[in-house]
Structure I
Amino acid sequence: MPLQAAAAVVLVRLGRASLGASLGAQAAGAAALRAAAGAPERLVLWEPRGPVYTAGLRGLEGAAAGAAGRLRALGAEVALVGRGGRLTFHGPGQLVAYPVLDLRRRRLALRAYVAALERLARDACRRLGLPHARALPPPRTGVWLGDRKLCAIGVHCGRHITTHGLALNCCTDLTWFDHIVPCGLEGLGVTSLSQELQRHVSVEEATQPFLEVFQEVFNCSLREEPGLQE
């Protein structure tokens with residue numbers, strides 16, 4: 001069933017950008033929503049410009065905290081961000097989406113919102129040629145093919161406003177995941193659209209099907225607004 005209809009969501013395309021630029025764009029959208037009840041919701045889309053490991057609210061505890069120096073020595077940025085979930089990787093070849101939505105306006109519970117994100121990523125993967133992509137019960141949040149994770153999901157919700165979101169591996173260099181336990185799940189693999197389809201699938205190719213499914217799942221239209229170029 002589609003979610004309750006809402007006004008047009010502003011699409012902000014950052015292209016290849018730094019983590020800082022993406023966090024700034026979502027923070028600006030969230031601040032605008034909190035300041036004015038009628039402010040538009042946003043969808044911030046970006047592709048990481050370089051390798052970066054991000055940790056959620058519990059992601060740099062214990063062994064992960066000691067690993068930060070080792071990960072930086074590999075040439076990657078390591079950052080603590082205010083989302084749920086543990087340590088994961090973002091890098092070139094990933095489509096990262098930060099929906100900045102008002103769940104109160106949409107009359108949507110947080111768990112139902114996470115399920116909607118899973119449906120979004122699953123249906124986008126199926127539209128791109130992977131009919132067996134699926135969501136699994138917690139703690140395996142995200143979208144999977146068997147025991148291989150295609151899309152990671154980690155969100156934050158404050159005063160009914162969502163930030164952070166999902167990262168879909170399109171043509172990501174998966175060897176970066178070898179240095180961590182992605183999302184704290186032992187013994188499970190990571191995959192990409194390119195690896196599963198046995199051809200190069202760029203972020204650009206995945207974007208249009210993703211946006212089409214976003215509008216279906218969240219029952220909205222998209223109105224594009226230029227992103228800040230670095």
Structure II
Amino acid sequence: MRVLLVEDDGPLSAALSQSLRHANYVVDCVYDGKSALSAITSNLNDLVILDLGLPDIDGRKVLAHIRQKNNFIPVLILTARDKTSDKISGLDAGADDYLAKPFDMDELLARLRVLERRVNTASNSIIKIHGVAFDTTFNNVTLNDHPLHLSRRELMLLKALLENSGRVLSKHQLESKLYEWGEEVASNTIEVHISNLRKKLPDNFIKTVRGVGYCIHNNGQ
């Protein structure tokens with residue numbers, strides 16, 4: 001899951017980014033409203049964490065502009081404005097959730113998981129297909145109830161494929177789920193991760209659609 005973090009406080013942005021990456025999110029960081037609006041038009045991100053006190057445009061105006069474009073990307077407001085009137089104003093502007101600073105990181109991650117499940121229209125945190133079970137709350141994977149030990153990138157790749165089971169994801173789409181702006185990605189990186197995953201998963205679990213991409217079929221679970 002790819003998160004756009006809009007936060008003008010550099011140290012807080014760095015700390016948040018580190019915690020989010022540790023939780024297996026891909027994080028893109030911007031520090032003002034104009035950059036946020038530009039980033040959102042790329043349609044690369046799945047969720048937005050938005051500060052209201054930005055240096056150029058108030059965060060509520062940024063949010064209003066996003067919604068005026070009929071963009072329904074989930075937005076969690078993260079701000080020092082903790083009055084009830086501020087929360088009501090933010091939610092009425094189109095925010096999906098509102099968390100006041102200071103905050104507990106575990107609570108923020110829990111709220112993101114709720115938004116993430118809403119994006120994927122999943123009713124619970126466990127995705128299970130053909131004996132492979134992925135617990136998105138704890139980032140644990142089992143095969144027939146036995147733990148699978150995957151690298152961070154393998155976890156992120158498997159999660160993207162499971163969340164989009166039945167759909168073919170292109171190499172470019174998968175790269176966007178795993179890598180942030182500016183990261184160098186070798187031309188065969190996705191192929192290498194797919195190969196490593198296949199060694200740990202049932203035969204033919206990940207299908208190759210030649211010339212298009214990769215998918216996991218969810219029929220006959």
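Assuming 33, 18, 16 is semi-axes √(5λ) of the Cα gyration tensor in Å as calculated from a single structure, say which of I, II it is. It traces back to II. For the set I, II, ranking by FRET efficiency 1/(1 + (r/R0)^6) of positions 22 and 166 (r between Cβ atoms, R0 = 35 Å, to 0.05) places I highest.
Suppose relative contact order in percent (Cα under 8 Å, 6 or more apart) works out to 16; of I, II, which structure was it derived from? That value comes from structure II.
Comparing distance in nm of label points 7 Å out along Cα→Cβ at positions 86 and 198 across structures I, II, the highest value is found for II.
Please state which of the structures I, II yields -9500 when helix-only ellipticity at 222 nm (-39500 (n - 2.57) for each DSSP H run of 4 or more, over all residues; to 500) is computed from it. Considering all the candidates, the number was obtained from I.
Taken together, the values in this text are just the output of simple stated rules run on the coordinates, not laboratory data. Values in this document were obtained by computation on a predicted structure and should not be read as measured data. Cβ atoms are built from the backbone, for glycine too; each structure is taken alone.
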